[in-house]
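K.L.:
Next come the structures, one after another.
Quick note: the coordinates plus some simple rules give every number you see, no bench work behind them. Computed from a predicted structure; not experimentally measured. Cβ atoms are built from the backbone, for glycine too; each structure is taken alone.
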Structure I
Amino acid sequence: MKTIHVVEETLPMAWERAVMACWEQGERFPTQYDKPTDPNSRDVVAMIHVTRPLAEPRIHRAFPGGLPDLEKYRAEVLYGVHDHWINPAEGKWEYTYHQRLFEYDVPAGKGDFTRFNQIDKCVAMLKECGYTRRAQAVTWQVWEDLGITDPACLQRMWFRIQDHRLNMVVHMRSNDAYKAAFMNMFAFVELQREMAERIGVEMGEYCHVADSFHIYGSYFCEFEGFLKMVASRPPAERVWDTAFGLDFFVEGCDVLLAEPDMPEEKKQLVRGRKRQLEAAAS
């Protein structure tokens with residue numbers, strides 16, 4: 001079993017170093033998604049520590065997906081804009097991270113559920129005692145997740161206040177290093193920021209722990225573009241400041257607002273976010 005420990009000041013450089021370490025040092029493993037001709041994945045146990053998660057630059061140019069997609073994913077995690085797509089009986093989504101964190105349902109018998117807003121509870125606990133070790137939110141539902149085809153990769157979030165700053169540790173069961181980890185980390189840091197504001201403290205540090213941090217063999221050819229960028233461009237040309245992405249984030253909000261089936265209360269949240277972005281861009 002190979003482990004890596006990356007410490008960087010900014011999010012994009014931490015992600016880049018972790019992905020490169022996985023590629024260069026990772027063990028070879030088959031996966032349950034492989035086609036017969038796919039090479040084995042590269043896989044490590046990862047601890048990625050970002051000491052200033054809101055420091056600029058905040059965006060890596062090589063993360064797969066566009067900047068509007070990054071904003072849409074942020075809205076999924078923070079606002080639950082696609083929670084209404086959860087309907088496994090009809091072959092739709094089995095969960096969202098937002099639903100598991102903010103509306104964690106526990107069976108209460110006879111078809112009833114007890115619902116827990118774990119993030120609200122963590123905020124309340126940290127306001128009462130900032131150094132508590134009990135402020136955590138989990139996603140795993142053993143009565144559901146042991147039998148589904150796509151169980152939650154995020155397992156838990158843990159929070160503690162140190163020197164008037166909110167620190168956050170995220171634990172992932174499985175994490176696609178190249179195609180998912182940057183968007184995961186970006187959105188989770190945004191949640192950390194919102195929680196710090198609610199508690200009334202400053203942003204602290206972010207730590208991302210993945211039991212299986214992997215690069216799939218199925219996309220090794222596509223991954224060559226990432227390797228070429230890292231090898232050929234200086235660090236300043238591999239990243240963007242948040243300001244560069246503002247107009248694209250507004251575009252992401254517009255795409256969400258055009259979805260006809262999104263509940264109105266979710267659209268109100270997206271409209272509020274869009275106004276904030278437009279004000280920042282002006």
Structure II
Amino acid sequence: MILRALLGLLGGFIPNANALIATQVPRNKSGWALGTLSTGGVSGALLGPLAGGLLADQYGLRPVFFITASVLLVCFILTLFFIRERFQPVSKKEMLHIREVVASLRNPKLVLSLFVTTLIIQVATGSIAPILTLYVRELAGNVSNIAFISGMIASVPGVAALISAPKLGKLGDRIGPEKILIVALIVSVLLLIPMSFVQTPWQLGILRFILGAADGALLPAVQTLLVYNSTNQIAGRIFSYNQSFRDIGNVTGPLMGAAISANYGFRAVFCVTAGVVLFNALYSWNSLRRRRSTEVVG
């Protein structure tokens with residue numbers, strides 16, 4: 001447990017990779033770049049458990065940790081020698097305090113609302129995870145390949161996000177990431193509600209595939225808006241704060257899903273999650289609307 005905690009403390013690669021990409025590409029291509037980058041995380045989430053399971057079956061559990069460490073070492077070497085950054089070191093005296101970071105933001109309230117949006121996105125995503133296999137079993141009945149069916153239904157949103165994220169990120173660069181964010185949230189609500197009424201695993205799988213295509217646009221859209229509303233000097237700090245909110249959502253979502261299913265059943269989880277996402281859509285729309293009003297007045 002101590003080693004897992006230390007691993008979590010050192011888990012800053014993803015937010016810093018996002019910040020690096022965001023600050024090194026032209027701002028009018030941020031959506032495409034961050035959307036493309038997100039496909040790496042999605043691919044890893046899809047392939048990681050599969051590879052880990054196969055390796056554990058072949059070699060046992062302990063060797064998997066050594067293999068994973070070797071892969072991380074390769075990532076370190078590639079990053080050290082092949083990633084080039086236009087970076088100017090900042091002395092300790094020049095490093096901004098959190099109050100100065102907030103003061104330097106173009107719209108601090110909007111940035112805070114984007115942090116909250118990230119948290120709620122992860123809560124909604126994680127709330128379904130604890131009950132998905134059991135829900136599929138309830139829909140499928142007594143079938144021999146329930147593990148395969150559950151695995152397929154669990155993975156299809158990632159496959160859809162892999163396809164949609166770069167395309168929707170590029171579209172966001174053209175029409176605005178705020179429009180992509182709001183539309184994707186509304187589409188998510190419209191897909192989550194019928195999931196509570198499906199009668200077969202394949203109906204659930206089709207809905208989850210479409211949901212994955214919409215979800216693939218959410219975090220890249222939020223990250224692009226963070227880029228638009230912060231300077232390169234503080235981008236790393238902002239993305240790290242956003243990652244903290246994301247991690248809180250990752251913890252809160254499964255707890256919420258498990259509690260709801262234990263008291264009200266599996267189908268209720270989808271309805272409550274739809275309500276949470278609807279709140280997120282309204283909250284995000286209101287925050288973005290107020291930003292536009294402020295810009296017009298300014």
Structure III
Amino acid sequence: MSLRIAIQGIESSFHDLAVQQLFPDTEITLVPCTSFKKVTIALEQNKADLGVIAIENTIAGSILPNYQLIDDGDFQILGETFLTIDMYMMALAGQSIHDIDEVHSHPVALQQCSEYLLKLQPHCKIIEGKDTASEAQKIKQLGLKNVAAIAGKQVAEKYGLTILDRKIQTIKENKTRFVVLSKNAGKSDGYNKASLRFELGHEIGSLSNVLQILNTFNINLTKIQSFPIEGQPWQYSFFIDVLFEDYELFQEVITVLTKAVLKLKVLGAYKQNLSNQPYNISDNKELFQEVIIAD
């Protein structure tokens with residue numbers, strides 16, 4: 001039995017590439033979704049075993065709504081991978097950059113290419129679409145002239161589109177972090193990273209106190225992101241990533257932090273993966289028993 005993985009986008013999208021990087025030796029059935037919200041719905045309704053979603057980008061920053069989706073759905077992060085993102089302008093064969101009146105792509109992709117797109121305006125309309133690959137697919141299927149898409153090189157190859165310009169992202173060293181989502185937590189063997197969410201009271205020094213606790217236990221804070229709490233004006237929750245060497249010590253830290261904050265939630269413990277190693281489903285046999293048995 002193949003592993004069903006929900007992604008935002010279609011085959012050849014950047015999310016598809018992230019899945020291929022994470023699971024190169026596993027039989028995969030992609031569950032394409034038109035939005036990140038629908039990825040989480042697919043998980044909730046057991047239409048997918050896992051979800052893979054982008055969580056932050058070196059140009060666009062944190063994708064805040066996706067943090068909220070993880071929190072709201074009570075999902076667990078099982079792993080991560082990082083993908084180098086190069087953006088290409090593409091259109092039907094025979095078109096040149098001077099023929100283009102509209103440029104379509106996913107909003108985050110457009111944001112990553114904002115400086116380039118400024119040079120095309122006001123002559124070109126910039127149109128937000130569902131997904132990088134889907135917009136390119138639409139151009140090919142409908143034979144849309146004078147319309148270009150921004151997507152990865154692999155998309156142009158798949159749909160036979162002509163590349164009009166290359167690596168048009170604002171910052172050339174453009175990377176996106178993707179995380180693997182599950183309805184269940186994995187085992188702790190080898191874990192050295194965790195993602196947490198917490199809320200604080202209004203006491204002076206409350207955030208400083210949290211940081212001091214992490215420092216006392218030699219826990220390395222690698223990311224902190226504030227997020228408005230819905231329905232509570234000027235109230236914020238914090239999402240953090242931390243690194244640790246001892247999982248049992250990390251659990252002690254969680255106990256201490258629970259007493260220092262109003263609310264605390266572990267969004268996932270997993271292995272840091274800066275080297276982009278494949279995710280080993282055998283590490284969590286109980287989550288993927290049917291897939292492993294089929295193999």
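K.L.:
Out of I, II, III, choose the structure whose coordinates give helix-only ellipticity at 222 nm (-39500 (n - 2.57) for each DSSP H run of 4 or more, over all residues; to 500) equal to -13000 when calculated. Display every interim value, and only then the final one.
P.N.:
Details: I: -13000; II: -28000; III: -8000.
It traces back to I.
K.L.:
If you rank structures I, II, III by mean count of other Cβ atoms within 10 Å over residues 122-129, which sits at the top with the largest value?
P.N.:
Details: I: 16.1; II: 22.0; III: 13.4.
Largest calculated value belongs to II.
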